[in-house]
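There are structures below to look over.
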Structure I
Amino acid sequence: MMSEKERMLAGELYLASDPELLAARLRARKLLQAYNASAPDEIDRRRALLSELLGRLDGRIEIEPPFFCDYGWNIKAGDNLYMNFGCIVLDCASVQIGANVLFGPGVHIYAATHPTEPEVRRSGRELAAPVIIGDDVWIGGGVIICPGVTVGAGSTVAAGSVVTRDVPPHVIAAGNPCRVFRALGGTSV
């Protein structure tokens, strides 16, 4: 029999109220509270807190407080990541962020979702689907990235967009729902 955490990570219906998951979120909240209260010049302390919080932390990373996430250990961050103020990552499924990625302020990544059928929703069970952001991506301020979405390498997602479907590599995409406006660097869409 699978644990609720195993169900969550497998993309199956799971109970977020499970004691193991509650404890994991409490751990993350405590680390985030310390991180968000840290002074701007406490670079080593911030790095140590992020190293304890995140599942993978490659190279240089800068996350402006306040920052919020569900678990932290489900976030894999590549080298040279910059997240501006007020970003939120609901990492109930894997959230993979490539190298050289920039986030504007208030970017929200949602790997968490709920069943669409009311009867199933009333059971208290939830769902999650992975989010992947490729290398060299710029996500503008206020963007919402929905569960199960991949943003391809080298793409730019304009501020305020709601990304409900995959964004191919090397494009500019914008809107609600987000759609491709043009290709970059001679690539075709």
Structure II
Amino acid sequence: MEPTGKTYVGSDELYAEVQRTLRLCAEMNSGYHTEAEVRECLREITRSEVPDTVRVFTPLNINYGPGVRFGDDCFLNFGCTLLAIGGITIGDGAFIGPHCVLATEYHPEDPATRHTLLTKPIVIGRNAWLGADVKVLAGVTIGENAIVAAGSVVTKDVPANMVVAGTPAKVIRMIKRINTFSHESITDKR
């Protein structure tokens, strides 16, 4: 089922998929698994292809597996949480530090409609780097090569090739040197 952008309440199909994902994540997070075994678990969780170059250090918590897409050569460190009903795309070569939270879901302010689950997708651009304990909120795109400093809360899009920091995250400066590095140069050598 595609993400609905509406609510868990009253959607048996969506709720069942969330429960399936939680069960599979618990299995993946129990005990030691090789990188290849983790990727196989992620393929089952996401119901999609996960490139052989993806590296994930468990535990990894996901609430809706079909909402997550991994690019080539991306890396997620220990303890990340992906609330993915709205859809999360992690670009080629992206690094996501330990204990990061990507939350595509939010609720209306009005108490009368607060139980409605709203969603907006999150996109992490190619070669972006999220430091430890970063929080990325619904609807945010992190641009290519961007760096998000540890502990930041990202509430708005981050331009490509910029360093952002703070709560809420703000542009600090442009990356001093943009190398001609490309993830293709890594994968060609493998």
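Throughout, read-outs are computed from the coordinates displayed, never taken from laboratory work. Please read all numbers here as calculations on a predicted model, not as lab measurements. Cβ atoms are built from the backbone, for glycine too; each structure is taken alone.
A few notes on this one:
- If distance in nm of label points 7 Å out along Cα→Cβ at positions 76 and 132 is computed and equals 0.9, the structure in I, II: I
- Mean count of other Cβ atoms within 10 Å over residues 60-67 from the coordinates reads 22.2; which among I, II: II
- Given 0.65 for FRET efficiency 1/(1 + (r/R0)^6) of positions 36 and 140 (r between Cβ atoms, R0 = 25 Å, to 0.05), calculated: source structure among I, II: I
- Structure (I, II) behind the derived value 16.6 of mean count of other Cβ atoms within 10 Å over residues 28-35: I
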